[in-house]
Structure P
Amino acid sequence: MRRGHYRFGAPVRVRWQECDAQGIAFNGSYLGWLEVAQAEYFRNLGFSIYRVAANGYFDSAVVKVTIEYKAPVRVDEMLDLRARVGRIGNTSLTLEVAIFSESGGPDDPPLTTIESVYVGYYADTGGTRPVPDSIRELVGAWENAGEILPLANFPELAAAQGQ
């Protein structure tokens with residue numbers, strides 16, 4: 001998929017601590033960039049995934065991550081982390097991330113693609129829980145029309161966010 005397939009993007013610079021001795025990004029670094037893409041994607045929609053989890057509104061756990069390395073990423077390179085929610089099931093959410101060189105063109109292929117599946121769960125019991133309708137609506141409006149809905153439309157989520 002090309003860069004334009006994703007509405008959301010966040011820049012990140014490759015740091016030395018994320019690389020091996022040859023200055024090429026170590027494979028574990030990609031999970032850190034996945035976390036950045038996930039957090040910034042939802043922050044773009046108006047809420048912090050960390051805050052709503054800490055306040056008991058919705059928490060999720062990673063159950064599957066697939067990473068496809070297509071080209072090396074090097075120290076000090078500026079990356080464009082592009083993210084989208086590709087699917088929301090009853091209790092799961094699939095985040096798709098593509099990593100592009102920030103200096104690349106709109107038709108350049110991604111350097112890496114990542115697909116991550118998160119399942120909602122209750123932290124106190126470990127049981128699964130549905131993805132809240134508020135998150136479904138926020139994601140749907142963004143992915144379908146590029147619209148960011150006011151968090152005030154979702155009082156429980158806004159309260160969990162501290163607003």
Structure Q
Amino acid sequence: MKIVVCIKQVPDTTEIKINPATGTLIRDGVPSIMNPDDKGGLEVALQLKDQFGAHVTVITMGPPQAEAILREAMAMGADRAILLTDRKFAGADTLATSNALAGALRVIEHDLVITGRQAIDGDTAQVGPQIAEHLHTPMISYVAGVEFDGKDKLTVKKEDEDG
């Protein structure tokens with residue numbers, strides 16, 4: 001099984017400051033981390049790797065310093081890391097981000113794409129569904145667990161309103 005996990009570098013929310021005039025995040029001097037929901041998705045992929053020998057690729061779109069979270073993902077056990085970076089990506093909204101990631105996914109061989117539920121810096125929860133729409137592929141959100149039979153059947157447990 002070939003798994004691609006989309007991850008994002010985000011500001012560490014324990015260090016967040018807000019510009020009172022604009023209401024926007026002040027990112028200068030704030031350390032960056034791997035988005036927690038994306039890290040959870042990566043951990044699911046790595047469990048499938050440990051159990052069934054899956055190949056795990058991580059991909060992110062961001063500035064050159066986003067390489068740090070790719071290195072972290074590799075240290076956790078990912079097999080391959082891809083950084084999509086270009087000055088034209090600066091300030092990209094969710095549609096532009098999902099379009100770039102979907103473009104890369106069109107040429108990366110994969111059986112499963114995992115995204116985190118949402119990023120803590122934007123909190124929109126749109127990139128994963130938008131990627132699925134770009135690729136004309138089904139998606140499942142609010143996943144609580146994944147089981148693979150080692151052959152061709154993936155069972156997904158989904159959260160409901162009660163958890």
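None of the figures in this text is laboratory data; all of them are computed from the coordinates on show. Since the structure is predicted, the reported quantities are computational estimates derived from the model, not experimental observations. Cβ atoms are built from the backbone, for glycine too; each structure is taken alone.
Across the set P, Q, FRET efficiency 1/(1 + (r/R0)^6) of positions 3 and 147 (r between Cβ atoms, R0 = 25 Å, to 0.05) reaches its highest value in structure Q. Among the shown structures P, Q, from which was the value 11.2, 32 of Rg and Dmax of the Cα atoms in Å, for residues 27-66 alone calculated? Of the structures listed, the value fits P. Using the calculated result 13.8 for mean count of other Cβ atoms within 10 Å over residues 19-26, pick out the matching structure from P, Q. It traces back to P.
Here Cα extents along the principal axes in Å was calculated and came to 48, 35, 26; which of the structures P, Q was it taken from? Considering all the candidates, the number was obtained from P.
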